[in-house]
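Following this line, the structures themselves.
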Structure I
Amino acid sequence: MKKYLAECIGTATLVILGCGTAMLVGCDAAAGSGYLLTALAFGLTIVAMAYSIGNISGCHINPAVSLGVLLTGGMSKKDFVGYVVSQCVGALAGALILKAIFGLGGVTDLTGGLGSNGLAGVGGNVLAGLLVEVVLTFIFVIAILGVTSKKANHGSFAGLVIGLTLVVVHILGIGLTGTSVNPARSFGPALVAALTGNTEPLGALWVFIVGPMAGAALAAGVYKTLEK
């Protein structure tokens, strides 16, 4: 149970710091600073969590990452289910905490939806949104599989590589879909936003579940082929 609790805490932390930063600074394409701050918040949170809970659960804190690990033989089906449930609970808890902080403090949420993902950056086109999420998740997950491979022997640098990879996929993806590459991270804010009256993020939520999971499966398949 310790590893499931670690995944729950890690995912909650990712939502609080990543989505919370987006809510606070916004994502202004003209200025660009919101993009960079949000990208850094997500990436640096991964670095912090990798070095704090990585030795307990592996610090997946993302169902897509867990799927990639499952498909490459790195975890059991039972643990996969346990990880995904824990990650979704953690994301929901993180979103509720953000709602409380911003609500009690009277702080304006500049994203309008607790940092949830959307398709506005791709003109509402579902196929474009799916493609963005598949490609970015593929890049993220294949980097994780490579850097954590026993053959790679990157040791203590793995967490840093993974965090920086998340930063760079966010730099591109924020202006397109808000960058999910993580179904749990999308689920928590969208559900809490819907419960408090904003149902728009919930309508596109399936894109940010299917896209990342498909990208992770593709990454696992390609990595297994390359590793042979």
Structure II
Amino acid sequence: MVAPVIVALDFPNRASALALVAQLGEACSSYKIGMQLLTAEGPSVVRALVSAGHSVFLDLKLHEIPNSVASAISAAGHLGVHMVSVHASAGSAVLRAASRAASAFPDLKVLALTVITSLTDSDLPEIGLQPSVRAQVERLARLAISCGCHGVVASAHEATYLASMLPKGTLIVTPGIQLAGDGASDQARVASPEMAKAAGATHIIIGRSITNSPDPSLAFAAAKAAMADTGAGNPLT
């Protein structure tokens, strides 16, 4: 089961990532592995976490032809991960292929990434899209769920309307989460754990607020407390 608070292991190597995992200990059970760590270390770091009993969100952000995406989803399932991401903008054929591939692994959930948190309304025309972010997120979220995806990845700013428009039980996973007092980052649509919780997020992804903290355990405890006793998390996971 994936806990409501997922810690992003955005490290350059396995040793640094596993050092944080050891420091957080039994308090944290769920981690995200993204492009940096996977590229540096390959699937061995995923296997290490899974074999230790942790839940893993493999944030692949897949955007390829259907057969390639399905093959990658199957590979993720064989690794034993619990969540994997695919770009909703890849289209219905890709989303359906991902969902079909995941069906062979009962514990694997496909999350459709809507609009990355570094983009704002003013950025969309540059990539051939009309504003607003909200309209794009709504369109892609509906498409993803209609194609069998288990949930979406979207900022907490979109979670409020997604929670009301998507079917009950849909996973709403929100990146761009920062604790109070954190400085600016390359993510434009950020939020606190409290905001994400109030908006209807089922899960939050938090990285630098914990990994750069002088006391990662204390920072994690603050995020966990913010998501506690709210119905966060989902029996589907």
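Work out the source of 15.0, 43 here, i.e. which of I, II gives that when Rg and Dmax of the Cα atoms in Å, for residues 115-162 alone is computed.
I
To test your reading of the models, identify which of I, II gives 1.06 for Cα Rg over 2.2 N^0.38 Å, for residues 75-178 alone when calculated.
It must be structure II, since only it matches.
Suppose you compute helix-only ellipticity at 222 nm (-39500 (n - 2.57) for each DSSP H run of 4 or more, over all residues; to 500) for every structure in I, II: which one lands on -23000?
I
Where is FRET efficiency 1/(1 + (r/R0)^6) of positions 27 and 83 (r between Cβ atoms, R0 = 30 Å, to 0.05) largest, in which of I, II?
Structure II gives the largest value of FRET efficiency 1/(1 + (r/R0)^6) of positions 27 and 83 (r between Cβ atoms, R0 = 30 Å, to 0.05) among I, II.
Out of I, II, choose the structure whose coordinates give mean count of other Cβ atoms within 10 Å over residues 19-26 equal to 13.1 when calculated.
II
Compute Cα Rg over 2.2 N^0.38 Å, for residues 67-122 alone for each of I, II and report the one that scores greatest.
I
Using the calculated result 16.8 for mean count of other Cβ atoms within 10 Å over residues 99-106, pick out the matching structure from I, II.
It must be structure II, since only it matches.
When relative contact order in percent (Cα under 8 Å, 6 or more apart) is compared over structures I, II, which one is greatest?
I
Values quoted throughout were computed directly from the atomic coordinates according to the rules given, and no laboratory measurement underlies them. Values in this document were obtained by computation on a predicted structure and should not be read as measured data. Cβ atoms are built from the backbone, for glycine too; each structure is taken alone.
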